[in-house]
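Structures incoming, each one as structure tokens.
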Structure P
């Protein structure tokens, strides 16, 4: 009886091939995310700067200094405020928009296209358009308000802190509402 001996290859093993195929992805992710993450932690615990790349460990002194800085704390409060107001606005507007989009009416596809347009617009193009809309001299928003008799002069949309906060919230909501509605 001649028994043919079956050859076994390393690649035939179930537990070998999967990790081999995953290895390049793991190396790439560790190199792209892991190393910069740990370097950021190490740099935050030192006095390394761009002009002085020598490493001296300072512990949590950098964190104590930033938490004692009034400007930083004010920035955190502004960020929390803008985020909270924008998210409430997004939830309300997206819910209302979703309720409209589930209804059957003539021209529903036109409304869907108009709803998804802000979401599909490239960020660079949207930035240019919004900078023009909020321009302190040539803003079409100001022009419409002046034509309606609601405004005399120009609004400094990004120069006044309250208007700047409202503008950031409006632009953020405009960008996110279509995604949240669909």
Structure Q
């Protein structure tokens, strides 16, 4: 298991994602008079962690892993769920502190949805480009959220935590991304 995690660069991604979140938290704690981080900062912090963790979705030689006599679907699913758990634990651990990322429903919704979208992109375009679409979508949605129903569907990462259309889109992306990535893996390199 240790070799599997090292081959996927998990220790480096773990340190980078937690370090980035801790840096953003420390800056908000130091420079802001508000306790709650603004929605834009929460969404971008979630996306930053997801982008860094997306590098662990494939090993350098994915074809070699495909030939192994192992059942990969459950391993891939556990890997994606562990990434989700890491993002949630790190960001929700800030709740009792002087600078918090929240509300919790927003962190859960955006983490699950953006990880699912990243997994879908890894399946379609490969792990090196998996974070492009989710990053662009999250940045635009967080900067320009739309209030109507269709706008809330399109800009779901930037919607308030009470938005039902945003929760529905995030749930669909999370489940679809998890199932697709678990059974198909990442796109083959040419």
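None of the figures in this text is laboratory data; all of them are computed from the coordinates on show. No experiment lies behind these values; they were computed from the predicted model shown. Cβ atoms are built from the backbone, for glycine too; each structure is taken alone.
A value of 4.2 for distance in nm of label points 7 Å out along Cα→Cβ at positions 48 and 88, calculated from one of P, Q, originates in structure P. Once relative contact order in percent (Cα under 8 Å, 6 or more apart) is computed for every structure in P, Q, the highest value turns out to be that of Q.
Figure out for me which of the structures P, Q the number 1.26 belongs to, where Cα Rg over 2.2 N^0.38 Å, for residues 32-127 alone was derived from the coordinates.
Values: P: 1.83; Q: 1.26.
So the calculation was done on Q.
For Cα Rg over 2.2 N^0.38 Å, which structure out of P, Q has the highest calculated value? Mind showing how you got there, number by number?
On the way: P: 1.73; Q: 1.03.
Looking at the calculated values, the largest one is P.
Quick check: 2.1 is what I get for distance in nm of label points 7 Å out along Cα→Cβ at positions 40 and 136, calculated from one of P, Q. Which structure matches?
On the way: P: 3.3; Q: 2.1.
That value comes from structure Q.
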